[in-house]
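Structures for review follow.
Please treat every number below as a calculation from the coordinates, not as lab data. This one's a predicted model, so the numbers in the text were calculated from it and none came from an experiment. Cβ atoms are built from the backbone, for glycine too; each structure is taken alone.
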Structure P
Amino acid sequence: MPRGINTLQNIFSRTIRNEESGCLLYMGALDKDGYPKISYQGRMRLGSHVVYELIHGTISEGEIDHICYVRCCVEPSHLRLLTHRENVLHSKTYDEKRHRRLRTFIDAYPQVTSFPLLLTLPALQVLWECTCTGNVKKLLRTMSSAFPEEFCYERFAAGRGRNPDLYAIGIHASLIDTLSNEDKLRVMPAEDLMTLVA
């Protein structure tokens, strides 16, 4: 093999698999943020980008997201191409807050997976501990964008006077499975994964 050409086999030979999470942890050089650095086509590149390109072809635009949130992971099934906006939307901090709010909502209203609920923005504001109803509207839009097939909302009735707007909110039962599956990928923090490697 000519010097400087990295193949998937070559890259994967420098990994170990975490059996619990399924992550392929890269054991080679990492940058200051913990992302793999791999020489590819004459320059140093992010390992997740190289693996994604070797499998799917050139990345014309967008960013590679680790669905497992483990920066040194190069498992192809844990990598996906997103726009910058989608990547920010799916960042670990936002995902955790969104998942916590969804769980709070489902715990308070378990029947929501069977039929839509009618709720006021102030009721959601209290449930989600938001500072104002404007933030609740943003959260509803964000959740609808993050889970377009599983979370839906619609203004059911306009408020009048002291009566606030009434919203119909529906959650498909598959969202509970989606949240459970994503949580399984996050069972072990990156620090613990690095301890296994060391």
Structure Q
Amino acid sequence: MNDQGVKLDVPTRILHLGLLVSGVWAWWIGEDAGDYHKPVHDGYTLHLYVGLCFASFLLLRLLWGFVGPRHLRFTAWFPWTRERFAYVKADLRTLLRFKLPEPVTHRGLNAFVQSLGLVLFTWQGASGTLMSMTLTPGVRVVGWMHDIKEIHQLAGIWIPTYLALHVGASVLHAFTGKHIWKKMVFLE
């Protein structure tokens, strides 16, 4: 399936843009959320609400991955099979020759990176939602919830790495004349 023939539906585009805006915003202000244990915790409160907005978009995207258009469902990515990993290996070999793999929706390295991103963001959304229901602002967190909070913060380090891969691939493809980003922002 060549990317040139794949049309992205409006809900997919809206969900992607919602994840982009709310996810980057939540990540960007995440450093300010460290004030949750203080009596005045405006940074935590803002991060909480933006994070819940992100988690809502993510939940809708996950549902859309099961009921949306057939060529955009998760069944196009999962389960990982020997054949699907062969596409990833082929894409990596192409990169080692300093060439870009053909941009094919949800196949090869494209699908692998997006899958890892969904796992990362699902963890962030689920752990953040859990913390929003259990943390009491002004009180230090202890026990297993402290561990969840620490892993949530640590996982935030990987968000810029994912964004660099995801956005970087789109930019590199644009330099080669394949403007795949236009599909996501209603220009194609």
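Below is a table of values for the structure above.
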read-out	value
Structure responsible for 3.0, with distance in nm of label points 7 Å out along Cα→Cβ at positions 107 and 123 calculated and labels P, Q on offer	Q
Value 26, calculated as relative contact order in percent (Cα under 8 Å, 6 or more apart), assigned to which of P, Q	Q
Comparison of P, Q - label where mean count of other Cβ atoms within 10 Å over residues 75-82 is highest	P
If distance in nm of label points 7 Å out along Cα→Cβ at positions 27 and 155 is computed and equals 5.9, the structure in P, Q	P
Value 18.5, 56, calculated as Rg and Dmax of the Cα atoms in Å, for residues 11-98 alone, assigned to which of P, Q	Q
Test item: helix-only ellipticity at 222 nm (-39500 (n - 2.57) for each DSSP H run of 4 or more, over all residues; to 500) calculated as -11500, pick one of P, Q	P
Given 3.7 for distance in nm of label points 7 Å out along Cα→Cβ at positions 83 and 115, calculated: source structure among P, Q	P
